[in-house]
1. Of the structures I, II, report the one carrying the highest value of volume of the Cα convex hull per residue in Å³.
2. Matching task: 10 is the computed value of relative contact order in percent (Cα under 8 Å, 6 or more apart). Pick the structure from I, II.
3. State the single structure among I, II that was used to calculate distance in nm of label points 7 Å out along Cα→Cβ at positions 114 and 418, giving 2.4.
4. If mean count of other Cβ atoms within 10 Å over residues 202-209 comes out at 26.8 when worked out from the coordinates, which of I, II was used?
5. I, II: which one has mean count of other Cβ atoms within 10 Å over residues 18-25, as calculated, at 19.4?
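The numbers here are math on the coordinates, done by the rules we state, and not lab data. In this text, all values refer to a predicted model and were calculated from it rather than measured experimentally. Cβ atoms are built from the backbone, for glycine too; each structure is taken alone.
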Structure I
Amino acid sequence: MSASPGASHLEQVAAAWTAAFDGVRHPDSANFFDLGGTSQQLLRVVAELRELPAGGQVTAQDLYRHPTIRALADALAARTGPAAGPDGPTGPRTPAAVGPGDTIRIVSPGFPTLAHLPDRAGRAVAALEALGFAVGFGEHAFAMSPDGLTAGPARQRAADIMAAFEDPGVDAILVSDAGEGSRELLPLLDARVIARNPKPFVGFCDTAFLQHYLALEAGLGSAYGCSLMVHLGDVGGPMPETTDHLVRTLAGLPLELRPVASRSRPLTTWFDPDVEGSRRVRDVPGGWHWARGGVASGPLFGGEVSQLADIVKEFGLSYDGAVVFVDITEEHTTPPLWLLGRLFREVDLTGAAALVIGADPQSDPAVWARQVSALLDRFVPGTSFPVLVNADICHLAPCWTVPFGEPAVLDESRGLLFPRRAHPVTSSTSRSADV
């Protein structure tokens, strides 16, 4: 950034704006969105501002509400008073690395799976404890709504998430399961409080609504892929690739993801004890397929195939410049191929840097790859970005846990890479009280 910490609010906002637009200095009255600003440029404005005192707690929502340089500068000035000098606040911290000895809090943003399957919960907790983590639960994590579809009312589920972020004794947050309850929690969360208490949040499926919220509103990265009940509670323990990816992602280590040799079929039902209580068999071929080769990079965003279009609408997003992943689930009565085609019709992906498409748990991998390629030719013509199909993401076993919102590289010769800068794991025995 060209603005110094002691510069005026207007100068600091202008410098962040200019950096996001690759050095182009726009008039103070120009509207960010009228200029064609993308979600990635919006995130860069927020990130750049957070390096300076004027924007220590700025969120993406601030830019939506004040979409010009002058309006945003005036809003920040009204909030913080005169711009702070070089010794002023520098904004919220990024989440610290988490490892053995640290505490993971379990929350239930959607389905009440903990209440339905306490034995599976016990196995999953034992798996985390075997990795060296301490495990606790949100106050309402085992709750159940009268209809049995959510872990209690939205206000309680949201309160558990906020309590986990605010509790200095909690180092990371892991969802018990997903479902269809995350979206209704968004207006009940406080992005500013979360930004002041950053820590890893791990979820999957419909928690992508929460993970986009954390990235866009609180400026906080998260992790997508693993959940307590779906991925860690199997009889005989979770698959080693699943726990390895979870541990490395929480530790902040660089990742180089490669295909697994075999996979397990999804559980046909949670509620048949003979099915839920049996070991999964890895009888599905692994491997991945390149619908289009090449190398590309960008921040990783995405989610479950049936929900991505709604996420784009909820946040007014553009995925231009992003590596976009699409998680495929077996839980819909609508065929995944039709859902993927609808996504390609409803969301403009022509400006994406790359696509990572999960495996269809019910399809032969080679057949699924050919079907995806045909959809791309039909609905995303004229593009040449890399496309990886049959990725091990989320609803599969084993599954990846990937850094959400962080820079990623998709490389035909090396796989999906996260060139993260490794930093030491802070153990709970040496952690200060304000971490």
Structure II
Amino acid sequence: MPLAPPPHNPALWAADANEAFRLSLVRAKDDKAALTAREAYEGFHPTFTYPIFGEDEKIYGYRDLTVDLKFASGSLAQFLNITYAERLPSSSAVDDIEATLRKFIPSDYYTTEADFLARVEEDALAFTPPGTCVHAYSRPAGALSRKGKHIAIPQFLSPEDEETVEFEVYHVSSFCTWATPRFREYHRRMQLFVLLYIEAGSYIREDEETWEFVVLYEKRKRRSDPSIATYHFVGYSSLYPFYCFPERVRMRISQFVILPPYQQEGHGSALYTAIYQHVLASPHIAELTVEDPAEAFEDLRDRNDLKMLFANERFMREALGECWAGTAGGRPGDTGVSIDGGGRVGTNGAARSRAAAKRGRLGPPADKAWLEKWRNELKIASRQFHRLVEMLVLRYLDPADVKAQKKYRLQVKERLYRFNFDALSQLDKEERQSKLEETFNTVRKDYERILTLVH
């Protein structure tokens, strides 16, 4: 029998919490039978565990440690199982894993797997999402778990086809968030994912009544009986309204998480689109904002906002003027349109020497009154909207037109100066100009990167 590592060597008894902690979304047997060979919803790991186990993300006192936290894939009922090869004698240096986790999950978790699996089978048929369905879309089963940002999705899918998987977004309104039947308990189960996948994420206070939630579910038909469809948790976002003079609110996306088995399949974009469409359709909401977005979420937001603008024919027609037809509908990736030094839009090469096109509002410089009118109509926060406009101008800017390039540079720098006024105002003129130029080049390079992501 191998000897245990000596207790005086702490490193040999420290487990990486992110590796030891395993999460699973467990389906009923008949639901597992409907999965494709590539789909895997069990045994994935958290990104962060420091909110639970401390800054170093270590669990002390165990060797060959596994912490299994399993969820019923729809109801999120939980089962906790802790296994290890060796454990040091109890002391203040040995972490009490279950006691630690008990502070973050509801107390009704299962510790017997047979009882948990019985609950999974029961909930698969009984569980329905709390709230109101506000958005739905479909994916072919064969496209699931084919990771990538640009997976081609067929435009027309029959809901009757057993290979079609439906997804639904449910909204829990601020008018009755915690009074919505079953939602308070459900939220207490799903909120753990905020700690595990959002850096600096934290639990929200249930005594704040104005929170809203949008929750995304997979709705899957059983192969054994297509008349039965079961729900499976995919991710969610929390929203918080702030007063906006005189009688509306700004809706802020506070938390946004899609679980790893569903990432890079377009579900984050679908959830964001559902939120944005809800904002557009709500007269009492003035605009949509985001709280301290991570880089990945900023990219998701930029991509989807740009696609929305490209698809808005009225906006693009006003933006580009008479040469809108030359953009083949204004789709990103089309070529042949540029903005000339006079702020007009024309076709490249010899065609640009033809009769001058009627000026579009996009500029550069962009028409500020026109931008504000559209910003209010589209309900996009000011900084985000002006960033989008700068990307659009860059998309159609003629790289050979010196005058247009200068006007664009000045337009972007003006916004950057206003946004960073406090820091820049402390510098002398030469340092300020140098810093602005450096920031402009960084921003432009990032815009070019983002534009390549929009297809």
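1. Comparing I, II by volume of the Cα convex hull per residue in Å³, the maximum is at II.
2. II
3. Of the structures listed, the value fits I.
4. I
5. II
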